[in-house]
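Listed after this line are the structures, all set down as structure tokens.
Nothing in this text is a laboratory measurement; each read-out follows from the coordinates by a stated rule. All of these numbers come straight from a predicted model, not from anything done at the bench. Cβ atoms are built from the backbone, for glycine too; each structure is taken alone.
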Structure 1
Amino acid sequence: MANYLFEIGTEELPPKAINILLEYSQNFFEEKLKDFFLYQTPENISIFSTPRRLSILLKNLKDKKEQEEIIIIGPPAKVSFDNEGKFTKAAISFAEKNNIPLENLKVITTEKGEYLGATVIKEGEDLKERIKEVLKEFFENLPPMKTMRWESSGFRFPRPIRWIVSLLDDKVIDFEIAGVKADRYTYLHRFMTNTVGRGEKKELKDALSYEEITKLGFIIANRKERREAIEKTLSAFGKVLNAEAILDQDLIDEVTDLTEYPVAIVGDFNPEYLTLPKEVIITVCKHHQRYFNFIQNDKLIPKFLAFSNNSVKEKEVIKNGYEKVLKARLEDALFFYKEDLKKNLDELYEKLSGIQFHEKLGSIKDKVERNKKIALIIANYLKDVNLQKLERANKLSKVDLVTEMVKEFDELQGIMGRYYALKQGEEQEVADAIYEHYLPKTAEDQLPTTKIGTILALADKIDTLISFFSIGEIPKGASDPFGLRRNAIGVVRLLVEKELDIDLKELLEKLTDNQEVIEQLLEFITNRFEGLYKYDKDIINAVLSTKEYNLYRAKLKIEAISELKKREDFEDIITVFKRVGRIIPQDFEGVLKEDLLSQKEEKELYQKMVEIKDKFNKKVENKEYQEALLSLLKLKPYIDRFFDNVMVMVDNQQIKINRLALLNEINNLFKKIADFTKINF
């Protein structure tokens, strides 16, 4: 049983590059060497990462892959034998080329016909040779990311490669990339071991000695372990300060990927800066300094925790340096805040005409005006909307884009708008809507809490989508420079999770007469719906294929069918429903005539349909889809008897069309919930 260690040592990698390489490495080595693991266990692959290294430790490897029997296919049988049944030149050439004795050749039947072939034993591949191939493939198939060149070969990587470790147990496997040859030497902490700046060069006895050696050299190579150490430190300092650390997961991830040996340093800032909105202080600390803040009784305290990648005796010097940099940032923020409060929001609104939204779509002020028209149309779908507040909130929704604070810290857009609005006497609901109209910013982000905020958020996102689709800026592949997928996800979440009973197609038709754009947007947005909610794909397709563009109702229908699927007799139910849908010809237009119903079973089916129809339609209208489905289930025994006793496709055209019309009316009821022919079981 063998173990293999591969380490790439680099200059400091950006956190984003680390994350891309981590995911790529795990999948790559697991797939490429899957046939060499003795057994399947999570311990087979360990991935380590720090800013200076990416390491893969593979355990439980076989020295050689087992032999396997394979079938080699040659020329067609008809050209492999002559008239006397002897092998032709084509057959002999095939045998010689593949080192197959003629007596081992045989005729093999395939999907394409009869061919000459043979079963041969393929020797198992050697692990050492396979690893060399895998390393070459690893660098040839790197995922898309920002890279650089630093030496003459032209090889690209996120940062220059300085060393490579390639150890199969205690033997070096030869490999070279970008002028760097693989060896058994790693480098320890850059500052906490000698030589400072590069770190101590350390020999690895074998692959399994890696973790121990690096730990002794002040390297916590296990990313999960390093992250947990940071979280525990934050919680511990929170207890010391009698406060609670703000455990920002994104910031914890970033600090994890910026340190090899995180050392905590507590600092202070002047309490006078607490007059700033807390979001300003947190933003300055997080985005610009990567410091963590603490809350006590829901208020910030003038303390922060930073993580250095170096442990020194003179911690006070580092602490003073951190405090000095933060003070300068907070001083700027306080100045911006005071200056912004002197400005009139209505005057700032006029300045929005000077900020371009897009060269083909006008200014931000133009966008705000478009948002207003959309918001007023959306408001008509809802009850008890204060239109005066809606228009006021819309007008002020983007004025903070011309404030000094947001110019400097664009992460605070919407947040500062809310603060400035409250400071200038705007109503709370208006101020909240200014902030909320940006929500949700991601698939997991919070939603607006106010009705006005919800309307403005939906209007803003729909305008963005219509505007960019109208000028042909539609996302292709992974490219999405204007965040249109994110906006579409926001539209879906607002409609569904805020329970807005709005038909998206109907709404879009009120906003644009460009039918091509409407069709493109409906497909684009419903695709986001399919990806966002984790239901059976066939059920989602069954509901959406009925052209249900009220996404809130669509989700309720999907949930109702998903609940029905739990029944033991679900397969029988769907089989019957499918039979009704499948027998009806495409584009069928026959009209049902009651007087043409002659057989008992078709009359009983018709009467039962009439009996449930009005109640069913009312339940559908009231979004009571569980009850509506139960109404449809009452038809099942009548449909069964109909198909058992009534011939639909009879010679009499009138009778045939009438029976199809009866089934079509029933199917139209089904389609008010879903096209059941598309559901699997």
Structure 2
Amino acid sequence: MFTLIRKSNGNKIKNLLSVLLIYTSISVFAQPDPWISYPTANQTAFGVYHFRKSFDLEKVPEKLIIHVSADNRYNLFVNGHRVCYGPAKGDLQTYKYDVIDIAPFLKPGENLLAALVYNGGKDRPLAFITVQTAFMLRTENEEFSFLNTHNGWKTYKNPAYKVISYDEMLFNERWFYGFYACGGGDEVFAEKYPWGWETTGFDDNNWLAAESLEFDKQPPWNLVPRNIPFMAGHLVYPSKIRKITGIGIPTGEWNGQTSLIVPPHTKAEILVDFEVLTMGYPELTVTGGAGSRIQIKYAESLYKKVNLKAHRDSVNNLNMFGVWDIFHPDGKKRTFRPLWKRCFRYVQFNVETKNEPLDISSYILEYSGYPYRDMATFESDNERLNKIFEICQRTLQMCSGETYYDTPYYEQLSYGGDNRPIAAISIYNSTDDRLLREVLRLYPQSENKETGLFKSAYPSRFDFDMGTWSMAWIQTLHDYYFMRGDSAFVAQFYDKIEGVLKFFERHLDERTGLIGTVKNQNFIDWSITQGSIPRPNEKREMQQSALLTLYFAHTLDCTSKLYREISQEDCASHWEQLSHGIKVAVYTSCWDSKKQLFKDYADREIFSQHTNIMAILCDLVPPSEQADLLHRILNFKGFEEIASPIFPFSCLKRWKKPKTNTFSSIILISGIIFSTVDTLSVAKRVLPRTTAPTAMPGAPTRLITC
């Protein structure tokens, strides 16, 4: 039997204060934020810049708090030690700055603050919202205001960097046909790099004085403090070398800490396996090899051919495709670290040496992901279930950074619909809700003031509305409240919720009661055969879709339940009544009495699993008939659309006429794996209340949340 224990933080006062902190940008500083940049820098083009500030201390203070931020990103060093990097993702309404005490890194005598700041240009990650290249550092202690960035900082534009563009990585060497949004690659020439720039004693006499940025009114970045923790920073080591060509190095175990020697005048390929997917900042340290070229490719798995991945463990007779960086050694001991994080299981070094041997001295990864403070545990005598749970937890970790990620390798974007199952998984697995609340706060900041709808993913540079994902955000608020009881947090979004619902209310067809014609994008699931659904017509319009209409009704049900909890009774009644009318209309127009299923459109013989599953969630048929409807969904052979994994019930489609106890187990296990409130809702509706859920055949099982 499963035993599930969930904890709620329940600290409403703390959450309310957090909300006020984020949305209140009143500065304690009398002067404007001291933003600086490189003189004559192209404001939006790719570039890597260094900033330095030397100063002397007679005595190290007990505490020295600084605020630091940059556009696009920064790495901050104190006396040669990297102490933080950021800022966390946000937008111009709530642009983040980091707060850190640098006193532990200071010493009597000469000290140095140094920052690497880069602008990814047109190939920057799609989640980066930017104005121009800029850097800002200020202190809380007036005694140390001489450290603020408008006071004597020096700067240098690094000529060693060249961006590897999206076009070069994805089109010049075509290897997949999807969407990539994680930024360009880095090509670095060691002989041009100002090595040691972040340490005291470096000669910066030829560096320029940093330019203070001045604005007519306020700076475009409305600064607020970071409200999620810094990313985890533990080291991860490779596991083994899987393939070698061109040199005689043996395959087998390799932890990245023993030298790999590539002789002069050699072309070699070295495939390294970390055994599980990971992400962060890899560091390649090499010695010698002047004039060499090392291409570092990253991949989740190897490929059989373009756009066709092989089994993740397989490497023989397969192709290594993926994004890459390039490093050109200068003959000395050097370490290459990419500007932005990489995600991979496999890394391949494509090495070409000239007159000198190249020593690959080490290869390690500084993991970068959300540092969940505690995680759920799952124990079973069935090792397969234990393995599944381990994979699911690692997936959660890979999909959690400064926001939730749809995919850590391809996009690193926070989608309103994808966030609902991720949010539920994180709620079940950890008591740390800070990342979830940050995602829920950021997403409605993409609101289109004309429609009231939000972007598909945010933060992002997408410029289109996504109606369904705007509704999914409301559903996620509902899930969060009923798991945590945090009314102070959800109440602040009342106007945003109303904006989304009123858009779809305006588009209801008075004749049919269904959503009539909408032109914005409304994705619900991938079609196995024809793209996404609901499917627009040739004019890019969606008309009279039962699936979209029921998705709206489900959102109204979530809203009315939520509103009753936050004392919005009148609005709750309004949306409840509207939902009831919509359900009656869908039943009247779309119920096929012969097939005993709901059609996707009133005037067309098109059926999908999705519409009928939504019908159960929305109680279009009485509870006593819902189990029979679900069994028809599982067994009907004529569906035009079958649910894909993104739809939280797709795991049920392959089970035919299961026994009650087994069926209970399938749904409950799918609820753990997908962790969606909707999945468990189906279970509650179709299973007899007297039936105790049992584990899958084999062993007792228990789930314990820390």
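Using Kirkwood radius over Cα pairs in Å as the calculated read-out, with 27.9 as its value, let me know the right label among 1, 2.
Only one of 1, 2 returns 27.9 for Kirkwood radius over Cα pairs in Å, namely 2.
Can you say which of 1, 2 returns 0.95 when FRET efficiency 1/(1 + (r/R0)^6) of positions 273 and 393 (r between Cβ atoms, R0 = 35 Å, to 0.05) is computed?
2
Upon calculation of distance in nm of label points 7 Å out along Cα→Cβ at positions 297 and 457 from the atomic coordinates, which of the structures 1, 2 produces 3.2?
1
Can you spot which of 1, 2 the value 18.9 was calculated from, given it is mean count of other Cβ atoms within 10 Å over residues 49-56?
2
Given -14500 as the derived value for helix-only ellipticity at 222 nm (-39500 (n - 2.57) for each DSSP H run of 4 or more, over all residues; to 500), which of the supplied structures 1, 2 does it correspond to?
1
Where does the value 7 come from, among 1, 2, when relative contact order in percent (Cα under 8 Å, 6 or more apart) is the thing being computed?
Corresponding structure: 1.
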